[in-house]
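Read through the structures below before going on.
Only the coordinates and a few stated rules stand behind these numbers; no lab work does. Please read all numbers here as calculations on a predicted model, not as lab measurements. Cβ atoms are built from the backbone, for glycine too; each structure is taken alone.
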Structure P
Amino acid sequence: MGQTPTPDPARRYPLPTYDENWQFLSDPNRHSDPWDIVKYVQLTRGMFASFGGEARESYEKFSNQDFGLSVPSPNGYFLQRYLLHADIHVGSRLRLWTEFNSSFENGRVGGPQPVIDEDKLDLHQGFVEFEIIQRPGVAVRVRGGRQEIEVGSGRMYSLREGPNVPLSFDGVGAIAQTGEWRLDAWVARPVTTTPGIFDDSSHRQFSVWGACVTRTGLEHASVDAY
């Protein structure tokens, strides 16, 4: 009997999605999946692109929602979310990440809930990232533009995966990693969700800033300090 191939540890589909790294596919011997043809596209020497996406379909139906205070949807309703991204690496330090979102709701009595149910088409993420320090065991990079923010264990800043429309921020962030330590710092404004086409913008009256230090490598645990 033949042996089952050992999974390549570099082949990951993490959240947030921009943590994907398909550089290892520059080695043709590590191609083992039909999708590798779009996960690593050589553009020129030292430059490649990676493409990906998500389609999420969900049906929801509630009884006595909000203890009967909300108007019920007797037949339930259908939620759809589609994400499509492109990740372009220029050399070993510079990357450009772009992701579009299209989210829809069908069948809810009273129409879609504001902010979280529907956004026909918009730029969800679009940022430039540059690695300032690139040494064995030490990496420091800055990221500017529209981006999701998730830090530490996600207790204070996490991805909005539950609702139909995800959340992003317009701002600047810095990430430093060495060994089991990671430092995240950011200054940003949340992006408002407007249900039209390419009409989302930075919140004009609300901004967020902060820093988080995370220690991993502990047995069955990690430690965050904000």
Structure Q
Amino acid sequence: MSYKQNEIRVALVDDHPMVLQGLAGLLQDEGFIVIGTVGKVSEVLDLLKQSTVDLVVVDLTLEDGSGFEVLDLIQKETPSVPAVVYSVHEDVLHVRRALQSGAMGYVTKREDPELLIQCLQSVHAKERFLSPRAMRALADDLANGPTKSPDQVLSGQEMQIYQLLGRGFASPDIATRMGISVRTVETYYSRILVKLDLPGRRELRVYAAEYAKHSLK
């Protein structure tokens, strides 16, 4: 089903070229104007400054950083431009953090693309939009009690490794600082991934960096 979007201009931020290509094609078929696509945090500001943008669609895991950084940048530099998160992450920690960082919408990539279209329409009309999976994450969190933060679920050594990782230390540096082997550090990574319900090392590093940044404020 096609909609007349009244020339809504959208910027896309995602570090997967095929995703960008498919997403741009989908939106253009639905009547949106895709004014630009970027895959790095460092490229976002130039795109926003060079073009008139009505909406920004942001992935949370990028080549050189985090989509949370993009959301923070938008809030600081172009607060009148609403942002929508389009992410593989379906857990409440990512959904809640995105909303706290200023996102007006959140849609997960496993859901029907039509939901992203609906989200962009709603957000452009100044209405918040959460997809069913994002809503379910928040509802489950309310039903089961507040989601615990890393310092509540990780052991002392796990938390120390998590913090060092967030500060940018590589595995050998962490091993040296803690007096353990690199292999042991890698084992701790695996434990932390399970406890925080993160899909992989890349997400672990991004999330640890975000935690470190905000814990220093």
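If you rank structures P, Q by mean count of other Cβ atoms within 10 Å over residues 8-15, which sits at the top with the largest value?
Numbers: P: 11.1; Q: 22.0.
Result for mean count of other Cβ atoms within 10 Å over residues 8-15 over P, Q: largest is Q.
Comparing distance in nm of label points 7 Å out along Cα→Cβ at positions 40 and 104 across P, Q, which structure shows the greatest value? List each step's numbers first, then the result.
Working: P: 3.6; Q: 2.9.
That would be structure P.
Assign the value 107, calculated as volume of the Cα convex hull per residue in Å³, for residues 96-199 alone, to the correct structure from P, Q.
Structure P accounts for this read-out.
A value of 34, 19, 15 was computed for semi-axes √(5λ) of the Cα gyration tensor in Å; which of P, Q is the source structure?
On the way: P: 33, 23, 19; Q: 34, 19, 15.
Of the structures listed, the value fits Q.
Rank structures P, Q by Kirkwood radius over Cα pairs in Å, for residues 48-87 alone and report only the one at the top, that is, the highest. The partial results should precede the final answer.
Working: P: 12.8; Q: 10.4.
Evaluating Kirkwood radius over Cα pairs in Å, for residues 48-87 alone on every structure, the highest lands on P.
P, Q: which one has helix-only ellipticity at 222 nm (-39500 (n - 2.57) for each DSSP H run of 4 or more, over all residues; to 500), as calculated, at -17000?
Working: P: 0; Q: -17000.
It was calculated from structure Q.
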